[in-house]
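These are the structures in question, set out in turn.
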Structure I
Amino acid sequence: MTSKQRAYLKSLASTLNSGFQVGKASLTPEYIAAIDEAFNNKELIKITVLKNCMDDPNEIAETIAERTHSQVVQVIGKKIVLYKPDRKNPKIILPGEKA
C-alpha cells in the first residue's frame, strides 16, 4: 500500500465510529471471528482499545491484521484502523487502482 493510498484510507476512517472495542479480555478467537465477519460488509473498520486492556495497541493491530488477512492503515493512541478490500465487489477504490 502506497502512502497516498494510506492517506486516502485515513481520511475515510476519520469519519467512522469505532465498530469494536478491545477490553480486559483482549483478543479472543470469537472476537477475531466477529471482526472477520464484519469485513464481509465493510472494507474499513475502526477499533478502540479500552484503558483496561494492558496489551500494546500496535501488537493488537498486527495480530488482528494477520488473523483476518487485512492491512493496518494506522494506529494512533488507542485507535486502530484496518482495511481489507472486498475481492468481488470493492466499494473503496484506492488512488492509483483501476475501477
Structure II
Amino acid sequence: MTNDQVRLHAIVEGRVQGVSFRAFVQYSASSLGVTGWVRNKWDNTVEVLAEGERDHLDQLLSALRRGPRSSSVSRVNTEWGTGTGEFSGFRVRMTA
C-alpha cells in the first residue's frame, strides 16, 4: 500500500435497492481499480466501503451520487479515512 491510499465509507439513500445498484457500484469500482465492498442494508440504504487513490474514489463518489438509470439517489453520507490495504478486489457482500 502506498501513502496516497484513502478510504471512503458511504451510505447511499433513495431508491437504491432492487435497481441493480450494487452491480453498478461493483462495476464502477472495479473499472477504477478501487478495492472494497458494497452491500444492501436492512434500512433500504446501500453501504459502500472503498479504498484507492483519492481521485479514483472521487470518481466513484460521483457515480454513487448518479447511480444506475433505474435508481433515484436522494443522499450520500460520506466519511473519509486512511486506506488500510486490506482488500484485494471489490465485491458484493450479503445484506447487513
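Some observations on this one:
- At a computed 42, 25, 21 (Cα extents along the principal axes in Å), which of I, II: I
- Which entry (I, II) yields the derived value -10000 for helix-only ellipticity at 222 nm (-39500 (n - 2.57) for each DSSP H run of 4 or more, over all residues; to 500): I
- Which of I, II leads on mean count of other Cβ atoms within 10 Å over residues 26-33, largest value: II
- Of the structures I, II, the one that 31 was derived from, the read-out being relative contact order in percent (Cα under 8 Å, 6 or more apart): I
Laboratory data are not the source of any read-out in this text; all were calculated from the coordinates shown. Here the structure is a predicted model, which is why all the values come from computation and not from measurement. Cβ atoms are built from the backbone, for glycine too; each structure is taken alone.
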